[in-house]
1. Given a value of 13 for relative contact order in percent (Cα under 8 Å, 6 or more apart), point me to the structure among I, II, III it was derived from.
2. Which structure, out of I, II, III, was FRET efficiency 1/(1 + (r/R0)^6) of positions 125 and 301 (r between Cβ atoms, R0 = 25 Å, to 0.05) calculated from, if the result is 0.00?
3. helix-only ellipticity at 222 nm (-39500 (n - 2.57) for each DSSP H run of 4 or more, over all residues; to 500) computed as -18500: which structure among I, II, III?
4. When mean count of other Cβ atoms within 10 Å over residues 61-68 is calculated for each of the structures I, II, III, which structure yields the highest value?
5. Which structure, out of I, II, III, was mean projected area of the Cα convex hull in nm², for residues 93-172 alone derived from, given a value of 4.9?
Structure I
Amino acid sequence: MKKKVALITTGGTIASTRNASNKLESGKLSGNEILAMCQLEQEISIVLVDLFQVPSMHMTFDHLNRLHETIMELLEDETLAGIVVTHGTDSLEETAYFLDLTIHDKRPIIVTGSQKSPSDPGTDVYANLRNSLLVAADDASDNIGTCVVFNEKIVHAKYVKKIHSSSINGFGAIGYGMLGFIDNDEVMIYQKPTKREHYNIHARYPEVEIVYAHLGASATILTLLAQTSVQGIVLVGAGRGQITPSMTTAVAKLCAQGVKVVLTTATEEGRVFPTYDYYGSAHNLAQLGVIMGGDFDAKKAALKLRLMLANDDTDYATFMH
């Protein structure tokens, strides 16, 4: 019996065409137009849902909520093996992690896209979509959570990152995120996540912003944010989590106001840790009330912080674990 997989399309380069000016316009192709080129109809029964046709930087939390609700409705079908979501690459990693944090089901959710349009020479559209459908249909994919399949790699949503702006090797993970790969249509999975988190979705989410530390960084942005309705800030520190003295003074005021501040690191591997003791160090920031953000990158930390605030979850130690 053929496996059944749902395919949800949301637009992006994978569904794009070129206009009269030879520029790409996202989301112009329907799911059926793309699927016709994947040659999987004999192997997998596909339930197609054309949900959005937008560039991925036009995605909002309203879009994410609707995508979540669509997935949950599809998962009511117990004969469904898994789900694939096609998506523009610019915010793909954020959508994938949002889904991983808000869907708790043993069946895989696979997010994919392409760096080239379907009509470009050497396009990656068909390989990425075909491989994603194969992973979603494979029994070995149970309990992998939400993953990104790209360029034959299977990468977990927490650690996946867009690593190249244009190459077909567009996504990867340094460290723990690589779960497996696809080789000649064979799905090879070598590890699975040991922990899963789950948060409820909400109609509205608190405002969370990201601020980077760099040599000579002033307090200007943080001071301005203190005058807004922002409820959370993700700081991107250097190394183990250090920021400048000017920024530290502003952070102290934000913490005193009740704003939740999470500290992350700009490094690709490793986690923030209160190793040093000086003004602006991670240790100093922890004493001010800053939450240690473990090995999260800034965008994933911001997503998790939004969901934690919306759900009144105060177990911020989970950022370090």
Structure II
Amino acid sequence: MNLDFSAEEALNHCITDTKVPDFKEPYKGKVRDVYELDSDKLGIVVTDRISAFDHIMKQAIPFKGQILNQLAAFSFDKVKDIVATHIIDIPHPNVTIAKKCNTIPIEVVMRGYLTGHAWRVYRSGERMLCGVEMPEGLKEHDKFPEPILTPATKAQEGHDEDISEKEILNREIVSSELWSEIRDKAFKLFERGTKVAAEQGLILVDTKYEFGVYEGELTLIDEVHTTDSSRYFYLDGYEERQAKGEQQKQLSKEFLREWLMEHDFQGLDGQVLPDLPDEFRMQVFERYAELFEMLTGDPFKPQLETDLNTKLKTIFSDAQS
């Protein structure tokens, strides 16, 4: 990718932390800084932080936040006829003004292929995942006969944990009526995401959805069909690679996870989080940019930021008025 500035400038201007004058300290997630603007509105800053194995890397990825935020905006727009979304405005490449929803503490994970966590469970000999029985005779990256829903509890700290739909209802995390609606929307969202991806030469392998309730209405929040929340394969050559038992070409954070595993880190006790070399950080940026351009059909145009906090003060003040 041809940039209007050097790789060194890009690496030195990553957005890792925000502090907006005259606004309360934000809630800091792994990637997002979330500011409460008023009783029903949030200012969400998508930073360049990147996480894997439930750890935030010590080095950030240039323009990752801009790619993630704008890709989410694109994908929210593609599904807004299926379910209400939290989007109010995208006033800056790194910023979303969103409805403040009551968050439902479940990650709604949809899987179309035997990949990642599902494969690791399957390879261990188990055939049940979150109360869903997986068919016999599959190999890694095979397509399931039908997509499956495999929820997880949304942990405040540490790892999310698998949970079955039956347990969600037994523990009364949500009502049966609300869960039925969530379930219906999740399958429709995955169907739409699959269609959009296929049109651009990609396979939506798996993804997660997060929901909240805003003024009594089920609302899609956080992000949707992005590199951080989804796994994609290249459609071209998928069947041939499966037939030959070759690994699939992916566009996802799996690229980072694989690098970390090669450097003896999986987030386990006693392991040391390695530094990300500058060259690798730029490679990760290029992967993110490639997915953005493939999915949207538009070139990614990075905006070098030098004084985001001052801009955020104006953006948030305008959103409050």
Structure III
Amino acid sequence: MEHKLNLSSSPHIRSTDKTSTIMRDVVIALTPATLYGFYIFGMNAVMVVALTILAAVATEALMCKMRKRPITIGDWSAVVTGLLLAMNLPANATWWMAIVGAVFAIAIAKHAFGGLGHNFINPALAARAFLMSGWMGRMTAYTVPKLHTVSQATPLNVVKQAMASGGNGLDALKGADVTLADMFLGNIGGVIGETSALLLILGGLYLIFRGVITYRIPTFYIGTVAILTFFLYGFDLELTLYMLLGGGLMLGAFFMATDYASSPINPKGQIIFAIGCGLLTVIIRRFGGYPEGVSYSILLMNVAAPLIEKYSSPKVFGGGK
């Protein structure tokens, strides 16, 4: 009886979900898009995914051993980091880029700040930014699906180049024979995880259904991009749909921006965070020199997350002013 009457500190409502269960759900959610990437990009994509996951898991074990901590490869967090990094790499990335990126993600972006739950930025996105800063040419040499030839002209790049020269982005896309169906189903060039918007959305809905993520960040992120794109790209609904389906928006909104450690945990903070991601994404796409802005917008908002959390958290019940 004495144990039942004991009081403990908050939280009093606890979840029975383990880290490994949550991470396995993320892997399951990403599996359809990953398999589709294998189908359209071939064995190159298989090699990139395998190398990033193996390197991430090996680095996780090594870092735990060096820090004299229990080896945590069984929680699947390193697998998720490796898989997410692979989804952010072109299918023709070299073997050493996959390994270097995975080592950076785990050793620097994660364990240098204390390990799982202590990283203030998304490790996979940090590794992608690191690789982009060092080997931009290789990181933007995308493969055309099924043809396996190298091409620079992703749909977002086509729009960027057309509007920079005073042209019409939608006309440029149609001239390049890119359709909304291609972008929705995934028959376009880009990184492994930027292809099938349909499969990424289905994976995201699975995570919402399982309670791994909430609807707030994906909904407000995608919604903000949609509204701002419509106003800044000439009030063209069709072009807006192209910009929503192109690039890494769906991957970022459902799988990157929702990272527990690097995003706010309270509902109000999540909405502010998501709107900020959407605002920065559109600003970079429209006015920056780079056609895509998802990765950098999420990383910048990761840095702002503690400040958002501080000013958006509800007051403690019974606390002072």
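Just so it is clear, none of the values below were taken in a lab; they were calculated from the coordinates. All figures in this text were calculated on a predicted structure; none of them were measured in a lab. Cβ atoms are built from the backbone, for glycine too; each structure is taken alone.
1. Structure of origin is I.
2. Going through each structure in turn, the value belongs to II.
3. III
4. Numbers: I: 17.4; II: 26.9; III: 13.4.
If we compare mean count of other Cβ atoms within 10 Å over residues 61-68 over I, II, III, the biggest value is for II.
5. Values: I: 4.9; II: 7.8; III: 7.4.
It traces back to I.
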